[in-house]
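Novice: In structure tokens below, several structures.
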Structure I
Amino acid sequence: MKKKCLAILCAVMVLLGAVPAAALEGEAARAADILVTLDLLDDAAQRDFNAPATRAQAAVLLVRLAGAQEAAENDLWISGFRDVPAWADTAVTYAAHQKWITGVTPIDFRPDDAITANAWCAFLLRMLGYSESAGDFTVDQAAVFAQRIGLISRSYAGSLTQADLFETAVDALSFTRPDGVTVAEHLVSQGVCSAAALRAVGVASETLTARQAADRHMAAVAALSGSKTQEEVDLGVSTVTGSAFFIDPSGIALTNYHTIQNCIQATLTVCTGEVYPIASVLWYDAAMDLAVVKVSPTATNGTTASAFAYLELAGTADIRAGDTVYALGNPLGEGLAVSAGVISATARVLDSYSQPCVMSTADISEGSSGGALLNEYGRVIAVTSGAYTYGNAMFLAVPVDPVMALDLPESGPTLAQVKAAQSEN
């Protein structure tokens, strides 16, 4: 009997150990299939997803993501690299000519070397128009910057596998370029793929799944921590936990007023783990329970951010009961999370708010205050704020409509100054 139980236990452990690898391979296969369907990748049937992705593979995929394969074939520039194989030479030469990529030396590209997360993200960022010389990012922090602005949805470090390369490329398809169109939309305009193909693989669908809402928009959400007294500040203690989300790439964020009320110091922790102090309060309304803050561009670890991912505001004019919504925030202060639900009521009147609230079934908890309630198109309709104490799935959110009408100043008082002003009233 003992031997039988041991055998069963071993079998279960083997199966459990196999789940992550199988899930990862399934995710990689999905990403590869999307890229093949969009003519961005040759048939991936023989790919080894766990094998290192090479610099040559990255260069070829980069040029295809740029919609520049035809331009690359017509480029007569000579790169000077002596080690690039024929199948990658056109792409490497063109990408080098555009200054998207660089060689390891002036004459060695080292096409078979494994591509690192920082190198690949630097390739992508340059292709999209970001620049080291302009101070947008540094190569040694390129992957962090890419995650912070929402170009990639997860943290990557070290060498990438083929699975990583394919999955980050699919992430990039929904990223909005500086010219206002997404990478996917640009590919359609260049004739690389069709809008129908994008819809077929779920890249260009108008509505988002919960997974897509999290992948594409969680980078714009932050965990808020605050201190109310100088003693707490001196001890490094935070007694306030909440959420916030950026509404402008410069670091302007929206939250509930009650999350910063009485705080003299507070920070926002973004998806990369970087912590940015709230430098000023640009606007607030206690009765509406809304506040707009701006973070310092310098994180507590000394790094400087040139841009943040941000969310677009849609307001509540077009919402209806039964609409799908997604709540993004920091429930219980345990880290960023997503929940899904439907709008239960579009304008629930409560004595504690000066404007009617949106009521939904998208779960929120203490710590979610200040988070984003998105419609199914990924735009913010309200700020998650509270719940009925004796209700089931009756969660409240404050409409963002008043914020949409604001002409925000460039600077404002500090949290300590806001607290002092409120104390005098």
Structure II
Amino acid sequence: MKHLYLTAITLLISNSLPSQNYIPLLMDSLYTWSWAIGLHGDTLVNESWAGFSYNSNDSLIQRRNPASRHNYSYGADTVYLLSEILDTNNEWKLFSRNTTAYDDGKIISILTEQYENSAFENSALHTYFYENPNLDTLYLLQHWKNGAWVNFYKKEKIFDANGNNTEEAEYYADSNGAFDYNRGRLFEYDTAGHLIQEIRINSSINGEYFTSRTNWVYGNDDLLDTLRRCNYSFSNNGICNNVAMATYDYPGQDTIIENGFTWDNGEWRYYGKELTFSGQEMYSNRPDSVIFYSYWADSLLHVPTIRRYLEYEDLGNDAIYFKEERYNYFVATGEWLLTRLTEEWYHIKTIVNVDKIADFQKRVSIFPNPCAVGQSLTISSDLTNNERFEVLVFDMQGRLVSKNILTNQPSFQAPTQEGGYTILIRREGRLIGIAKQIIIE
């Protein structure tokens, strides 16, 4: 239970992490396995599989599971999804059809139809409205009833002048079709655009009342320093009771320490820490490993209780394999046991080498290639002199060899071992080029 607090807090900060581009991958298949001990001491094992197929344009055309499959087709600004299930006679039967309409890359509607009585019948309609091309101010869900669309649910959003979402309100329709307020959230931001406060609101027959508040505090280094959560006493008497807190330390460029606390008898009680070690950041922002330590106050010891290991592997021919393992420590037997396994197989989305990207070639190139071990490599660019590049160098096994931040400095050092390398170049977190580099003695 203690670790659930830290997990919940981790989820709360995920939206505040900076987004970045990586080598784009398309999933070919996945497999998940989990193991647990049930309430009566019995062993519970769950498994699932999925496979994916694409057309020549790298657009998904099928997602399949052992008992279901989903087929995609494409029209002008429209995506069609036809779903089937496997019946008791081991035959595929139509189940539903979704039609998603886009305008300038944004979803404007999703129509869901159920297949019944040998025909498709309307079921649900999702409609999205935008104040301007970037701000989705209204989402409406309607159900088909007695030959007409009937309102069921809506969410409204309010944005400030900077485009930050400051308020959300959710409504459900009553028996007469009128919308009643159900719940909402209020958001505040600092001058740097960081989300610093979220307040959740519920509604009852006695009116609206606050239920919880989460606050984010950032340090001078622009990194998250503290996160706190409290719950308001019912109903909205202004008192918010402390529940959980996490503080963050950054002892190195590739390590984050998250310290967890619960509010106990009028004070914060430390219960454990989670160490996250950054991954290679070549294909995603997944970490390399995560270890959770429970703090045993009686013996003043940190005891590792959960371990997660995540790894990408380049299989060659643009095939990528990913594996995540989770281990739990069982005190009763004194051993680590694998409790969850995820395996995913990808192929690299059709991208061309940096020499073949016309726009990038005009602006940036790397030379010399091949080069000697440890030689200075230069990025040649017609961009402004104050351009800031992030240069990541990976070996053939996908391991991060070096990471360089170049500002007003066009050169970086080549690896010190011969072989083939992949170089990613990002600017402000966006992937702008990929190059292959050969290192020789």
Structure III
Amino acid sequence: MITTPHTSRRSFYFQHPDHEVEDAVRKPLPLRVVHLSTYDLIGGAARAAYRLHSGLRQAGVESSMFVRETGNTDRSIVRYQPTNAFLGRVERRVRREYIQRTLRPSVHPTGNHFEPFRIDRSEYGSDLISQLPAHDVVNLHWVADFVDYGSFFGPMSTGKRLVWTLHDMNAFTGGCHYDLGCGRYLTQCTQCPQLRSPGEHDLSNQIWERKKALFNRLPIDRLHVVTPSIWLANEVKKSPILNRFHVSVIPYGIDLSDFAPRDKRSAREVFGIPHQAKVVLFVADGLPLIRKGFDRLIEALRQIKARVPALCLVGVGHNSPALDLQIPYLNLGHIHNDRLLSNIYSAADVVVIPSSQDNLPNTVLESMACGTPVVGFAVGGIPDMIQHGRTGLLVPPSDTTAFGAAIWEVLKNSERQAVLSAHCRQTAVQRFSLQRQASQYNELYTKLLSAPSQPRAL
């Protein structure tokens, strides 16, 4: 590799009172990182990005977030402001109408059960680049409907260090965020089963080809990919779009003071949950999404409800589906406050994660930190967190009979439940603290900035 030193880091000098140059001590100013994210609070990816940003600031890193939409009063969050200039407004409208015309014939109408499908273009074009806060490193997160790939990765490919924390598969697919096992991203994303008008050169194929051409031109040393799970790292390594770039696995971290075991009796009183109930908790941003597995959960509970007379299901998330099952069901809606969430986890006997495909769901980490065992399918990054028989139980994908049996196994034995609970908290403290995650990212940023540049790939 032909390399040149990175020269953008700032420094200042403290000199000896006698101004002896040989005694000068070089002190680098704090590393500046800007996290680029469509949101800061909406969705698991946004919450994970904000947590990392907060953890880095606590560690002394000069971190900021640059977002399209914010629900936060944190002054370190910078909201993108579209230009009000006449030409800028016209360009934005033209791009927006083009995107709508492109999506409308191919993408299913918005519905609770459909996964999102995102194009690689944005109405904002290159405008957001000029508003980025001062930085040494740009860390991208979930940037759909915000970052325009062509406008962003072309100009940003010179002299900038980019880290991309992937929260799903969208960066290297033809538009879906999870491929649901179709595997077409491994070739060229054609005949997409998630489009209503699949074909040889359908929208997924067009997006995939554009991404492939764009990232082929990006110098290898300009982008470093981070995945929270081993599963997603392996998917990146197989991807013809991103497999040129280095990949690191850094799990999510959470605030272990916010997410901690609470008194179960008190927690149940707050939410009106009977003390004698056997509580199964299901947490998901979009409860009815097919991928999240609510239907599989109901089928599993149907098989065990006769054995658990006091069975009670509690749900947290948007768009609560109807429950076709004669057991008590309490839906608490969407909860933003982490302390309140920790009480909900503490009120449960077991948390379930019936996803058919997932990265590293925050809900599993949050539950473990609160000392509540988890039952899940052995898919995606879920086995990275659930240690079978120690912090919960894993079952084969889509096996609802085994899923129900595993829930019953946890509920029927209070002594084993207590042992699992202790191991959950212990594992969260050892492996998934916010301080640990921030430290790993800080080390990565520092390593990337000290690494020399490489020539552009041919």
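Every read-out reported here was derived from the displayed coordinates using simple, explicitly stated rules and does not represent laboratory data. Being a predicted model, the structure only gives us computed values, none of them experimental. Cβ atoms are built from the backbone, for glycine too; each structure is taken alone.
Novice: For FRET efficiency 1/(1 + (r/R0)^6) of positions 145 and 249 (r between Cβ atoms, R0 = 30 Å, to 0.05), which of I, II, III scores largest?
Specialist: Of structures I, II, III, the maximum of FRET efficiency 1/(1 + (r/R0)^6) of positions 145 and 249 (r between Cβ atoms, R0 = 30 Å, to 0.05) occurs in I.
Novice: Please state which of the structures I, II, III yields 2.0 when distance in nm of label points 7 Å out along Cα→Cβ at positions 233 and 409 is computed from it.
Specialist: I
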